[in-house]
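The data blocks that follow each hold one structure.
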Structure I
Amino acid sequence: MDSIDLVGAAEALTEHWSPKVVGRINDQYLKVAKVEGEFLWHAHDDEDELFVVLRGTLVIEMEDGGVTLDAGQAFVVPRGVRHRPVAMEECLIALVEPVGTLHTGSEVSDRTRTIEDQLG
């Protein structure tokens, strides 16, 4: 067994908003992503989503407000809540989501990544 270098795995990514699976905890995936700019508004109807900021600052906008996270902080977006992550400068994040979670919920765009893409 090897430890997981979350920051190193996120730094190695070459594409923004394209999470990669780095581990599995029961029926949850541990993912890392490099993000910058605005993502699209979406919701996950049946799953909560945990965001952990590894480096930088991430704003998670929601229809009734938002939350700003700095490195070392985390936030759970409850299932069914429409949200849009925003990073004004490049930000490294980790995500924990059930294995069946669709990257952009029911929304589809050029930023949508399949589970196969995320496992690759």
Structure II
Amino acid sequence: MVIKKFEDIEAWKAARKLTKMVYEVTKDKLFSKDYRLRDQITAASVSTMSNTAEGFDSQSNLEFIRFLGYSRRSCSEVQSCLYVALDQGYIGQEKFNKVYAQAKLTAKLCNGLITYLKKSKK
């Protein structure tokens, strides 16, 4: 498949799904009142999407790789925040597992794209 726009990138699609899931869990009454954690986890999820899009538009594989690295690290940040939410009782184990798995998948897709870009010439 030829990627013509950032919306075609599987890692971006996964990040979009992650962001939707994060926003859904942060709407919970208790979670939504923990402003610091809510803002931290939503910003990290949005960062995953945004850095993938921004990196794609850089027109350089090296720059794209750098931005995908930021996206991957933002996935880790989401996962870390999920532990806080779980420990504080803002989310249950099932929601934790689903969102955590989506963050893991998103990071995996970023890693795959990084590997591909390192091997390709541009």
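Derivation of every value follows stated rules applied to the coordinates shown; laboratory data play no part. Keep in mind it's a predicted model, so treat the numbers as computed, not measured. Cβ atoms are built from the backbone, for glycine too; each structure is taken alone.
Details
- Identity of the structure behind 20.5 (criterion: mean count of other Cβ atoms within 10 Å over residues 13-20, calculated), options I, II: II
- If you line up I, II by distance in nm of label points 7 Å out along Cα→Cβ at positions 37 and 69, the top spot, with the largest value, goes to II.
- Answer label among I, II for the case where distance in nm of label points 7 Å out along Cα→Cβ at positions 77 and 101, calculated from the coordinates, equals 0.9: I
- Taking volume of the Cα convex hull per residue in Å³ as the measure, the highest value among I, II is held by I.
- Source structure (of I, II) for helix-only ellipticity at 222 nm (-39500 (n - 2.57) for each DSSP H run of 4 or more, over all residues; to 500), computed value -2000: I
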